[in-house]
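FYI, it's all coordinate maths here, none of it is from the lab. If you're wondering where the values come from, they're calculated on a predicted model, not measured in any experiment. Cβ atoms are built from the backbone, for glycine too; each structure is taken alone.
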Structure I
Amino acid sequence: MNGFMDWGECEREFIREVEPDFEKIKSIIKTADARLNFIKNISANKENVSFVVENYYEIVKELLVALLLKDGLRSKNHQCLISYFYRKHPKYEAEAHLISRMSYFRNRLDYYGEAIEFAFYDKYKKDFERIINILKDLLK
């Protein structure tokens, strides 16, 4: 068990086929780039780190949406985005697990008001940016 949502369930419940839309993919990448430029200009500290990590997750999520769209798929579930990424690119298992942790922390922040620890950001900031670059490379 890899800890990701079951792809069969994703296909049955949350995934649908669509026409690849390369203009929309370009637009999503442009939005992700703008969000990345925005957070790179923020000096993360204990008071704002939750929102910095949340924005890194949003960038990753947007790029995962674009990746599925490139392959003619759309998901109604964020966990299925991660499951698809891992299923299609198993060599990035560690990255998929980190994305899953980002999603968990982002949901805890959004739904329960639980702050994200600065130590998490400090430990993984370079990995967040590396994941973004991996996803952008996969979208080329």
Structure II
Amino acid sequence: MMDIHEIRKQLPHRYPFLLVDRVLELEKGKRIKALKNVTINEPFFGGHFPNRPVMPGVLMLEAMAQAAALLAFDTAGVTMDDKTVYYFAGIDGARFKRPVEPGDQLIMDVDLDRVRAGIYKFKGVIRVAGDVVCEAELMCTMRTIA
């Protein structure tokens, strides 16, 4: 549905912080399914952890938030520009069920729960090979900067 070239047009993130490789499904105003391929070449694996590489949980949440941003932009009918930023406003109920390792493929399912006063609330689940590895409720907002 959306390849890396289209994602790069929508998200301001760049290496090493762009954490969405492809959008598989997108239902405007409702949900998104995106993927992130996790490779041993990720820069964080050198220090987390040298003897047992594990993807940091905060980066799983960030990947989910980037997928949520793509859904929010599509829902609002906006394209990112240099004057718009997309921020976390909150994270609730974050749970990590098992470690994510090199070679895993994150499948992120994010549903838009509601939009109120410019705050988007999402429910997200990340699976690897069908097993839940992370889940959380995310709140995000778009702001115009000077």
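Overview of results
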| read-out | value |
| --- | --- |
| Comparison of I, II - label where relative contact order in percent (Cα under 8 Å, 6 or more apart) is highest | I |
| Which of I, II leads on distance in nm of label points 7 Å out along Cα→Cβ at positions 17 and 129, largest value | I |
| Which entry (I, II) yields the derived value 0.15 for FRET efficiency 1/(1 + (r/R0)^6) of positions 41 and 121 (r between Cβ atoms, R0 = 25 Å, to 0.05) | II |
| Which of I, II yields -6000 [helix-only ellipticity at 222 nm (-39500 (n - 2.57) for each DSSP H run of 4 or more, over all residues; to 500), calculated] | II |
| Source structure (of I, II) for FRET efficiency 1/(1 + (r/R0)^6) of positions 33 and 73 (r between Cβ atoms, R0 = 25 Å, to 0.05), computed value 0.95 | II |
| Winner on distance in nm of label points 7 Å out along Cα→Cβ at positions 49 and 105 once structures I, II are ranked, highest first | II |
| At a computed 1.00 (FRET efficiency 1/(1 + (r/R0)^6) of positions 25 and 113 (r between Cβ atoms, R0 = 35 Å, to 0.05)), which of I, II | II |
